[in-house]
Structure 1
Amino acid sequence: MLMKVIITEHAKKRLNDLRQEKITVEDITRTAREISAQVPSAARFRGFFAKSGRMFDLVVKDIPTGRLVITIIGK
C-alpha cells in the first residue's frame, strides 16, 4: 500500500519561487514515498532530483495520517 503524502500549503507556495522552479508536486510525492525510514520528528533529506534535473531537499515528518512534507529547498 502506498503511503499517503500530505504537502503543506507552505511547501506548495514555495514551488512558485525561482529556487524551486521545475520541481513538481509529482516529484515531491514520489520522493517522499522513496524515503524508507520512519521519520518521527522533522528531518531534512538531501540530494533528490526532479524529473527536470533540478536538485532539491525535503523536510518531512511522519504523522498518523501519512507523511507530511513541511518544505522543499531547491538547489
Structure 2
Amino acid sequence: MTFSRSFIELHVRLLNGGAEAFRPTRGLKLGGGLFKLIASPDYDPGHERWELLPGATVRVELYRGVNGDFPVAVKP
C-alpha cells in the first residue's frame, strides 16, 4: 500500500516485546535514499517503544519475514 509519491509504507522495530515485532507506519521521502519516519495514527509512546522515533531520518532495508520480505526503517 502506498500513500502518495512522497510517502512510502515501511515498518519500525518494536523494542518492548519478547518476540521480534514490527509496526507498520510511513516514511516521507527526503531524497538520497533517506526518509523521515512518521508516527502511525495510533502511535502511543506509553504503550510501544519504537527502535527509531518518529521524526528520525532513516533508510530502508528489506527484512525477510516468514510471510515474505518487507521494508524496515534502519539508521542511515
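We did not get these values from a lab; they are worked out from the coordinates using the rules stated. Everything numeric here is computed off the predicted structure, so don't read it as measured data. Cβ atoms are built from the backbone, for glycine too; each structure is taken alone.
Taking -5500 as the value of helix-only ellipticity at 222 nm (-39500 (n - 2.57) for each DSSP H run of 4 or more, over all residues; to 500) derived from one of the structures shown (1, 2), identify that structure. Of the options listed, only 1 reproduces it.
For mean count of other Cβ atoms within 10 Å over residues 13-20, the calculated result is 10.5, so let me know which of 1, 2 that is. Going through each structure in turn, the value belongs to 2. Quick one: relative contact order in percent (Cα under 8 Å, 6 or more apart) came out at 39 when computed from one of 1, 2, so which one is it? Only one of 1, 2 returns 39 for relative contact order in percent (Cα under 8 Å, 6 or more apart), namely 1. Of the structures labelled 1, 2, which one yields 1.00 when FRET efficiency 1/(1 + (r/R0)^6) of positions 37 and 53 (r between Cβ atoms, R0 = 30 Å, to 0.05) is computed from its coordinates? Label of the source structure: 2.
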